[in-house]
Structure 1
Amino acid sequence: MNNYIHKNIDNYKFFFTFSIWIWVLTYLYNFNIINFSPLYLSLVAVIFTSYINIFTKKNGNKQKLIIVVFEIFIFALVLYKHLFVDKNNLFIWRDMVYSSIIFGLYLLFLYITKGTSFLDYYFNYLYKTY
């Protein structure tokens, strides 16, 4: 069973990028399908994506800029809804806990499907691939 997962999971590469998870959560949040605000996840994604694209990726500058600007756009959408539409405080413990749980589930997903850690996946596998 485990070999089957490892062989066939590469058909669904987009699931391995945590930003995809954040984008789905942002969509669900912005259309009031869920109450959980992915604000903190999105902020961490902007910081991490900026770092990884500026200092480590081999891609061209235009592609790096597009990726970073898109992540900033996603963060701005969540920030606007979080603060101005929902009128939430900046820090909500419940959302911080949910963010930690979701990131933990992502780490577990990476470990089960790829047998790797977050850092290994982003700094070794993706760096060599792209």
Structure 2
Amino acid sequence: MDMPTEYYGPRADAVQRLNSLLRLPAQGDEQDWEDELADPRRIDEILEWLESGKLTFEEMSAFGLLTISSIILGSEAQFVSQVQIARLSHVMSRNDGLRIRMTTYWPKRVLPEHRALIERILAGR
């Protein structure tokens, strides 16, 4: 079995499209785009796009990063519902490519206190 290819982040065109769709206040020079623009208040809106079937794989990857970052931020303020986590986990279960990308990206970036949350999301159950 081949090991998954390392995923280093979203392509510029996918970020531009997502910024446009969500009307994000991006400046174009964000270092960690998904962290700087994460917004727990918009998780449901972001999830609707992920569930819509209207995104390319690259756009889904960018949306996946933004959703997970928003969930992490929201979980710190106890602003995230179990339903939102379950919805994202379901998206991951239906898209192996997206789940693999997120699996190669998040474990090396996430703080220890968020590991269980990331594992739950990426388990796809």
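Here, each number is a calculation from the coordinates, and none is a lab measurement. If you're wondering where the values come from, they're calculated on a predicted model, not measured in any experiment. Cβ atoms are built from the backbone, for glycine too; each structure is taken alone.
I have 16.5 for mean count of other Cβ atoms within 10 Å over residues 24-31, calculated from one of the structures 1, 2. Which structure is it? It traces back to 1.
Starting from the value -0.21, -0.32, -1.47: which structure in 1, 2 was log10 I(q)/I(0) by the Debye sum over Cα atoms at q = 0.09, 0.11, 0.22 Å⁻¹ calculated from? Before the final figure, lay out each step's value.
On the way: 1: -0.29, -0.44, -1.34; 2: -0.21, -0.32, -1.47.
Among 1, 2, the structure yielding -0.21, -0.32, -1.47 for log10 I(q)/I(0) by the Debye sum over Cα atoms at q = 0.09, 0.11, 0.22 Å⁻¹ is 2.
Supply the structure label, taken from 1, 2, corresponding to distance in nm of label points 7 Å out along Cα→Cβ at positions 48 and 104 with the calculated value 3.2. That value comes from structure 2. Each of the structures 1, 2 was assessed by distance in nm of label points 7 Å out along Cα→Cβ at positions 40 and 72; the largest value belongs to 1. Could you figure out which one of 1, 2 the value 1.00 for FRET efficiency 1/(1 + (r/R0)^6) of positions 32 and 112 (r between Cβ atoms, R0 = 35 Å, to 0.05) was computed from? Structure of origin is 2.
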